[in-house]
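Before anything else, here is the set of structures, which you'll find just below.
None of the figures in this text is laboratory data; all of them are computed from the coordinates on show. Computed from a predicted model, the values in this text were never measured in an experiment. Cβ atoms are built from the backbone, for glycine too; each structure is taken alone.
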Structure I
Amino acid sequence: MPTKTDEDRRGAPGVLLVLNDVVKDMEDEFNRWYQEQHLGDRLGIDGFQRARRYRSVDGQPNYMAVFDCRSIDVLGSSAYRGRLASPTDWTKKVMPGFRNMQRSACRETWSTGDGTGGSAIVVQCKPVQGREADARRFIEEKFGPNLMLSNCTVRLSLWEADAAVTAVPSHEALLRGVQDSVADWVLFVECYDLGQMALALHTQILTGEGARTGLLIGSWMRYQLICERLAQRAAA
């Protein structure tokens, strides 16, 4: 499989990855806000194509949202920035209750497999400085194909965060009160059996990361899909 060029990566699909906890006494309202307002609000922006929500099965942050976009440029567009600058009254009420927020505007620079898994493992990782090409090659040629051999794997993707696009200041960020953290790279592993997938992932991590491959693998967490929603224009 040919390796993507820098130009290919610049034109890659965009992903907004959001992980957060919420204060306990606001959790019910947080979920209603997401389902009744926030998903529709974001999917109404030109270039937003799909939204998925997940809940953790074994740790924090407890919630995760994934927004698929036409490209990362959508996350720097005037339409999206306008929404961030003018939060709704409900958003103003809910967002101060966010905790442990990680928000990352990413490019999906590689993927394999097809479909949507009912479960996902989010692997935080980053390349050794100066060895980005080696890390990508390892993911594309070794790590990814080996994980795809597990019969519970649905889809694997590599998301590379862009700090400059992520860091655009907004009223919504001020509402949260604490600076969000940002991912480096994320391997998003979609599957239908979290236990089997975690075992396969652990085996691959033990046998192939670090200085030899150019890829440094950090924490990883397991999530269960809550819901999936398409933009109406994409569903039509």
Structure II
Amino acid sequence: MDGQPETAAALVIGNELLSGKVEEANVHVLAKALRGLGIELRRVVLILDDVEEIAREVAALAASHDWLFTSGGVGPTHDDVTVMGVAKAFGVGVVEDATLAKMLRDHYKERCTPGHLQMALVPEGATLESTEDVRWPTIRLKNVWLMPGVPEIFKMKLPVVAGRLGSGAAFLSRAVYTKMDEGDLRPLLDAVVARFPDVGVGSYPKWQDPSYRTKLTFDGRDAARVDAARDAFLALLPAGEPQRVE
């Protein structure tokens, strides 16, 4: 198995999210995509559309993680200030990228406005990441990916991330469903955690589901160790359990 997994953080940006006007949907798909790449999402921060706050958080998160993904604030309106915040975090200017500007002009043609061309602004020194299937570039400055906030577009761009970062051993997960509650499961889980410190063990109760009461998960990048941890837990269960194993 590879060594320690690379780490990532997500900086989710948008007044509309903190006011409850829009429901955040990108962290879930990002976390799943990163686990498939063997990258561990360790921190998520949600902030307002504020240049100074963006800069402060980007500087801290980019320094403490292998990768940082921002979500939101890269559109054409007054509150789209992520590019400026990321540039400020790294002490660089904001410039118009000729490739993006041409793509925007070709797309909008005579309808192209200064607002549209705002989406051609990038932090100085940024690169444009794309693939054969996803031609519209994603801006990246060093270890920071500037992702769109619109969930459909965010999800569409994840293959670009995978194409650039997909080299680590993916995380895998096993699940056990029981009708036992967490209080009764605690000593069993403690025993498994002590034996398998390299396997992530999770416990998730479910209310009003007749098929099970608690879902237990066993996660890691070494299939043999994950399976062994799951099987060790199964061996501790009383008669009549589990209800289901995945």
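If semi-axes √(5λ) of the Cα gyration tensor in Å is computed to be 29, 20, 17, which of I, II is the source?
Details: I: 29, 20, 17; II: 42, 18, 16.
The read-out comes from structure I.
Match the computed value -7500 of helix-only ellipticity at 222 nm (-39500 (n - 2.57) for each DSSP H run of 4 or more, over all residues; to 500) to one of the structures I, II, and report its label. Walk me through the numbers before you get to the answer.
Values: I: -7500; II: -11500.
Comparing all candidates, it corresponds to I.
In terms of FRET efficiency 1/(1 + (r/R0)^6) of positions 60 and 188 (r between Cβ atoms, R0 = 35 Å, to 0.05), which of structures I, II is highest?
Working: I: 1.00; II: 0.35.
Answer by largest value of FRET efficiency 1/(1 + (r/R0)^6) of positions 60 and 188 (r between Cβ atoms, R0 = 35 Å, to 0.05): I.
Quick one: relative contact order in percent (Cα under 8 Å, 6 or more apart) came out at 18 when computed from one of I, II, so which one is it?
Working: I: 29; II: 18.
Here the read-out was taken from II.
For mean count of other Cβ atoms within 10 Å over residues 68-75, the calculated result is 26.2, so let me know which of I, II that is. List each step's numbers first, then the result.
Working: I: 20.0; II: 26.2.
The value was obtained from structure II.
Ranked on mean count of other Cβ atoms within 10 Å over residues 92-99, which label among I, II comes first with the largest value? Don't skip to the answer; put the middle values down first.
Details: I: 18.0; II: 13.2.
Largest value of mean count of other Cβ atoms within 10 Å over residues 92-99: I.
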